[in-house]
Structures are given as structure tokens and as C-alpha cells.
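Pasting the structures here.
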Structure 1
Amino acid sequence: MTEPIAILIGGVPGAGKTTLAIKLANELGIKEVIDTDNIRQVMRIYDKNPILHSVTHDCWKFFGEKTDENSIQGFTAHTELLHEAIIEILRYNLRRNTSIIIEGVHVTPDLLEKIDFAVSYFHISVSDENEHLQRLQAKKCCGVCWQQNFSVIRKTQDWLVSECLNRKIPVIENKSVDAVIADIIPHVHNVNRLRLCQG
């Protein structure tokens with residue numbers, strides 16, 4: 001591909017975003033893959049906002065009890081803090097004519113509304129609750145916080161899927177990485193062709 005590609009992959013913890021992003025990058029020959037958790041970690045050095053120093057699924061605590069409304073409010077308050085940085089990284093790589101994949105829980109449907117250039121956006125979901133639980137149990141880095149807030153993660157996924165569908169953003173069920181990649185690649189090529197036509 002002669003034109004650089006920008007791909008965004010969103011989804012809640014345990015959806016399989018990182019595994020998918022790495023394999024997709026290999027398929028497309030993309031060398032830049034960034035996890036939004038790494039962006040957040042750098043931002044924490046200079047930004048002492050307590051919401052930023054928490055994780056998306058326990059930010060409800062800044063807004064009161066663990067209700068559905070507070071869970072979503074906490075989630076959006078946290079993810080929005082990274083949007084400006086994500087957009088700037090995308091712009092920087094496209095200016096360098098470098099394709100990039102950014103994946104992470106901070107890639108949310110409202111982020112797309114802030115971007116004025118061509119990107120491919122995909123939301124990954126795991127509808128089966130038991131499968132989702134097993135995926136999280138396999139993530140050694142998650143500690144106990146997700147266990148205490150698994151219901152929040154599930155509710156957040158439902159809300160994100162609804163938001164994506166309202167915006168006509170592709171929602172892909174992650175039953176098999178190879179199957180997901182087969183679904184994604186045609187969309188990526190279509191966005192890139194549109195970008196070339198628009199000049």
C-alpha cells in the first residue's frame with residue numbers, strides 16, 4: 001500500500017484487542033502498533049488528575065455509588081482524557097507517511113467525531129459472558145480490580161456496542177482472530193481507496 005493507513009481498534013478489557021492488533025499489523029505490514037495504556041502511562045508522569053491515575057472500570061467511584069449511570073460517566077471521563085493525544089499520534093504518523101494501529105479501551109465512538117481525516121475504526125466485543133471472564137482471568141496484569149468491577153466492564157461493553165451501532169461503526173464479535181481479520185481487511189482497503197479518491 002502506498003498511502004499510510006490509520007486503524008483504530010476499541011473494546012473493553014479482555015476483548016482481545018492487543019492480540020488482534022498485532023496479528024493485523026503483521027498481515028498488513030504495519031510496523032507501528034500502540035496500546036492506549038502506554039499513552040496513559042506517559043501522561044501520568046505530568047498529569048496528576050486522579051481519574052487518569054485510575055482505570056476505566058473503577059472511575060465510577062469519582063461520581064458516587066456503583067450505578068450504571070456513574071459507571072458510564074466514569075468511563076467517559078477517563079477515556080476522554082486521552083483523545084487529544086491519540087489524535088496527535090495519528091496525525092504525526094500520517095505526516096510521516098507511516099501506517100499505524102492504535103488499540104485500547106480509550107478508543108471510543110465519540111473519538112471518531114473529533115477526527116477530520118480518514119481512519120478505519122473497529123469495535124471488538126465478546127458477547128459470551130463466560131468467555132469474556134476466561135479472557136480476563138488469563139490477563140495476568142489485571143490484578144483484582146477487574147474482578148471487583150466485572151459487571152461494570154460488561155455494562156460498559158453493552159453501552160459501547162449501542163453507541164457504535166448508532167454511529168454505524170463496525171462491531172465485530174471476537175470468536176476467532178483469523179475470522180475477525182478477514183472481516184476487517186476489506187473495510188481497511190475500502191477506507192484507503194476512498195482516501196485516495198478524495199485526494
Structure 2
Amino acid sequence: MDVTLRNAAFYPRRVTLPGSLYNQLAELAAENYGYLTTEEVEDAGIDPHRLLELARRGQIEHRARALYRLPLIPPTPLDAYREATLWPRGTEGVISHASALDLYGLGDANPARIHLTLPRAHRPRRQVPRQYVLHHEELSPAEVRAYEGIPAVTPAKAIRQSRMLGPELLRGAIEDGLRRGQLRPAEAEDLRQELGIGSVE
């Protein structure tokens with residue numbers, strides 16, 4: 001079935017793109033929350049300038065420099081997280097700190113902005129959007145995982161990064177992690193000892 005027809009119910013305005021190009025872009029975007037980067041498009045053998053042309057005609061969304069979104073891919077509650085990780089150029093950001101806790105549904109941190117960790121050597125030269133807070137740290141492979149296709153620090157790492165939240169919120173995050181199987185009992189106990197907090201009585 002044509003993807004345009006399959007997703008038409010989600011958007012009242014029909015967006016028409018050249019068939020073969022659209023199919024290529026839709027295939028790439030469908031696995032990435034609807035997002036397209038010029039780098040991945042070029043790797044797929046498509047001239048990245050086509051994205052800018054389509055954006056100028058209102059057929060795709062220009063979200064940030066070198067970052068676009070195909071509007072016919074239905075949005076999800078996790079889009080903002082994925083977009084944040086794709087915002088840096090030259091590297092992929094990692095959701096971290098209280099934002100990672102929020103992504104996993106651990107505790108009640110509810111941060112107002114998305115926390116993103118980048119390698120220390122990666123310093124974006126363009127203005128950082130107000131909705132992002134950047135941190136720089138060399139994360140080991142063991143400290144990062146893909147959650148619903150979104151790179152994020154592990155629950156244990158996120159809790160350690162969020163010390164400033166205070167013992168009550170950290171305790172809640174640890175207990176949630178235990179209940180949901182995102183922390184092993186030994187990990188939870190190590191975190192309690194390291195952060196100086198006790199378990200819920």
C-alpha cells in the first residue's frame with residue numbers, strides 16, 4: 001500500500017512527493033521517528049540538497065540545521081527526545097541526567113528541558129536551543145543503551161548524574177527501577193550506599 005494513503009488519516013493536508021524519492025525517504029524516516037539527517041540521506045545515495053528543496057516547498061519539515069522530518073510519519077510522545085539526540089552535527093547526543101529518568105519513567109523528576117550528553121571534544125558552534133541542556137562527558141559503552149531506538153544513559157548512570165535532585169527523588173527513582181526490572185537488586189543497593197540514601201520502609 002502506498003505510504004501516502006496509509007497515513008493520510010493522521011494529517012488533513014495531503015502531502016505529495018515524487019514517488020521514488022518519497023519511498024526512499026519514507027523508508028529511512030520510518031525507522032527514526034520520522035527524522036532525516038543530511039548525512040544519512042547522502043549515505044543512502046540521495047542528494048541532500050533535495051531535502052532543502054522539499055522543505056522550501058513545504059513538503060517536509062526543516063527542524064534544525066541538517067535535520068528534517070517527514071510529516072506523514074505519525075508523531076509520538078518520544079519525538080522530542082529523538083530530535084534532541086539528532087540535533088548535534090558530527091555526533092549523536094545521548095539523553096542523560098533527569099531527562100533519562102523521565103524517559104525511563106523513573107521517579108518524578110519531570111525536567112523542564114532535555115538534558116543531553118556529548119563527548120568532551122564536541123562543542124557545537126551554533127546556538128543551543130533553549131529546550132536543551134548540554135553536558136560533556138566521555139561515556140563508556142556500558143553506560144549507554146538504546147531505549148525505544150533512542151540513545152540514553154543507563155538507569156543507574158542517570159541516577160548517579162542526578163544527585164542534585166535530592167534524596168527523596170533519587171530514592172523514588174531507585175525504587176521504580178527495581179519494580180520495573182530496570183535495576184538489579186545489587187545495583188540498587190550500590191546506588192543507595194553511594195548516594196547515602198536508604199530504601200523505602
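Here, each number is a calculation from the coordinates, and none is a lab measurement. If you're wondering where the values come from, they're calculated on a predicted model, not measured in any experiment. Cβ atoms are built from the backbone, for glycine too; each structure is taken alone.
Here are the numbers for the structure shown:
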read-out	value
helix-only ellipticity at 222 nm (-39500 (n - 2.57) for each DSSP H run of 4 or more, over all residues; to 500) from the coordinates reads -10500; which among 1, 2	2
semi-axes √(5λ) of the Cα gyration tensor in Å from the coordinates reads 37, 18, 14; which among 1, 2	2
Structure responsible for 15, with relative contact order in percent (Cα under 8 Å, 6 or more apart) calculated and labels 1, 2 on offer	2
Answer label among 1, 2 for the case where distance in nm of label points 7 Å out along Cα→Cβ at positions 134 and 174, calculated from the coordinates, equals 3.4	2
Which of 1, 2 yields 18.0 [mean count of other Cβ atoms within 10 Å over residues 62-69, calculated]	2
